[in-house]
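What follows is a set of structures to go through.
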Structure I
Amino acid sequence: MTDEFPQMFRVRQQFSATPPVDVAASVADGFATIRDQLKPGMRVAVGVGSRGISNLAKVVAAVIGELKSAGAEPFILPAMGSHGGATPEGQAGLLADYGVTEASMGVPVRASMEAESLGQVAGGQDVPWSCEALAADGVIVINRVKPHTDFAGPMGSGLTKMLVVGLGKHAGASAYHAAALTLGYEAALMRLAKVVFARAPILGGVAIVENAMHDTARVEVLAADTILGREPELCVEAATMMPALPFDEIDLLIVDQIGKNISGTGMDTNTIGRGVHGYNLMPGDALTKPFIWRIFVRGLTPETHGNAIGIGLAEATTKRLVAGVDAAALRTNVLTSRAVQCAKLPMDFETDAEAIHAMLASLPDPDPAKARAVRIRDTLSLGTLEVSAALAAKVASHPALESLSQAEPMKFGADGNLSLVDLD
């Protein structure tokens, strides 16, 4: 059986380190930009999203602390569009997964999905926005700034997107993505953002930038009138630190897990080189690197609660993943985002061994010894990889790669499945 699969060895990918960040001090110092707007007794909504951001709970706690010290009355508001099945319980549950609860933060979590119109853009489109946010005296949003998974542009994914889409709740997220299909993602975002910034009680936002190791590299507090100017600069900074797969062409990428805590599309499209509305099947047609012939996704993260968005970007998966899909949550997310390709189920197999064998057999050259295979935990964790012997020369010549072991047969359990990639 071992001859049917490529031999694999562990590799460490080195990334440039960034200085450690004192989260509480960064928030405290940054609050100087908005402190004069805070008045005793103000009700301030703190918008928090549904991504697996490092130190998210620490950032939220620091923001709550600063607001309380100013005499304000903060509360937490999920700012995640249609995620969590577009239900209050689902969205509060996602925040709880990240350690953000009423008990841990000492403030209420108001997870209502109700939205009302802030007004209309030119042409008549309504701009839905959270009723809870509109009822507050001020709003502060917290989000990671990074290149977006659906489009390339200076704004990327960050505070502006959270203000428009996240706090638009289900209705706002749907309105944005519908407009994006005809106007383009960034044009639609900026058209709606003009109304939000003009009419909503925004105090500012806390922008987080992460390095390639998924560690906090920057925490910056921005006043409302500086967000549109500063956010593109932070997005460029984030892009320079994004981790990447270290090969231009891969025959088989094995992904242990996908989920909403990893990326809005389950696995980051910037990492796998596949777009949410389809992808190229031949290397010569690909617009980005790496080109990956086949992707096999083994499972879902617990934090995604069955939302398997992004599984449609793979060619193979497992029956156990399919059995764990929350179909309602998946449908809600992809219909709202209009990224329906991301919900298509690929071929499913009983075991990992069966799936890998089938994907290898489907390659132009089915010889396992020649297969350029790469295995990752998820698209956020690219510091430790498993790669096949066919890539040994590429690893040896790559300045950022270090071999950690000798090539050996894939280690399947008695059930025919692999264990998670060891990141230590």
Structure II
Amino acid sequence: MIDPSQGMHGQFDLLIRDGFVAEIASGIDPAGKTVIDALGLLVVPGLIDLHTHLREPGGEHKETVLTGCRAAAAGGYTGITALPNTNPVMDDWRTINYVNMLAEQADLVRVWPVGAVSKGSAGREMAEIGAMVRAGAKAVTDDGRGVIDARLLKNAFLCCKQFGIPLMEHCEEESLARDGQLHEGLVAAKLGLPGIPVSAETVMLARDLLLAEESGGRLHIMHVSTAKAVEMIRQAKEAGLHVTAEVTPHHLLLTEEAVDGFNSLAKMKPPLRTAADVEALRLGLSDGTIDAVATDHAPHTEAEKAGDFQSAPFGIVGLETAFPLLYTHLVMRGLLSLDQLIDRMSCRPATILGVPHGSLKTGYAADLTLIDVTNERVIDRQAFLSKGKNTPFDGWPVFGVPMLTMVAGRVIMRNGTIVAN
């Protein structure tokens, strides 16, 4: 059992009663109890994703709340967010309630809606943040775009501060990123495509940090991709700002070279950067500058991704591959400890969202994941439970595959199969 929230790393028995952790000890008497034999597996607090696109309402051909929850459970996630770039945009309490209803009907993993900062995510008028929080929104973001209007953003920070939630920012200055298809670098030049410069991320990040400092609001930086941004976040934390940050598995493992040959499966925003950026992101995750790993799970249809590169949408799926990829390529290579990986994928995401999960402490809900770190598997995108098959990791051999996902003491996934309901 590994639980960084209480410094636990060892072999124990865990007793679950009425959906909650009742006891953790050595040698709990199994008489009269249902036993799950986890010998040889890791038992960890259920994974939590800060950045999930479930596409519903409006994009059900790409993903639904139900299929997204199935994919999450298959990947070892017991809780995920639902980002607001839907159609209609989740910018009021009604759409938040609608997604809550869909999650209740799915009855698989926990789903925490994230509302929009501005109405329609258009960046002109603040959304009904208070009403969305009362309906269950755990944060707000105009993800897919940054909030361009600085005054609106500052006022949103003040509003979020009042309600005790983070404002999650997609740091991309639109005039710098406009028409960009991939990182502005050697591969873009080789392919003859317009690029997205590092400054598209860092210019907006600098403004956001200043406004967060002035307002006293909580800023969460989504999908950090550049070494310069890591250094700026590190300095902001040292200065005492209320800032957290996330990084995706694909930005930790791939560079711009993955896009060579017009590979649309590696086309994403922010774009894959250079080897130096990857190294800085890994160091930032290790030293705590970057708080969490988030998937930015962005399902698209195969037809959309199969078109010409410039018309193909940005984004890849990640719920079913995130933990095995990072365990194999960071933990097994000694770049990150296993405890650090669990902390960044479970404990800290729960803290950022302000939810009472990400821990196996006595009295907490029995949300947990059992993981096999001894047997090698091969990623097969056609076996995904997500509607989206758009991944550049198809065929990669990995260890650390989730074997069982439990939510509130109920087994949701076992051996890759959804067994709930």
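General observations
- Comparison of I, II - label where FRET efficiency 1/(1 + (r/R0)^6) of positions 158 and 182 (r between Cβ atoms, R0 = 30 Å, to 0.05) is highest: I
- Mean count of other Cβ atoms within 10 Å over residues 46-53 from the coordinates reads 24.8; which among I, II: I
- For distance in nm of label points 7 Å out along Cα→Cβ at positions 110 and 358 computed as 4.9, the structure of I, II it came from: I
- Structure (I, II) behind the derived value 70, 44, 38 of Cα extents along the principal axes in Å: I
- Structures I, II, by mean count of other Cβ atoms within 10 Å over residues 62-69: label with the highest value: II
Taken together, the values in this text are just the output of simple stated rules run on the coordinates, not laboratory data. Remember, predicted model here, so these are calculated numbers, not experimental data. Cβ atoms are built from the backbone, for glycine too; each structure is taken alone.
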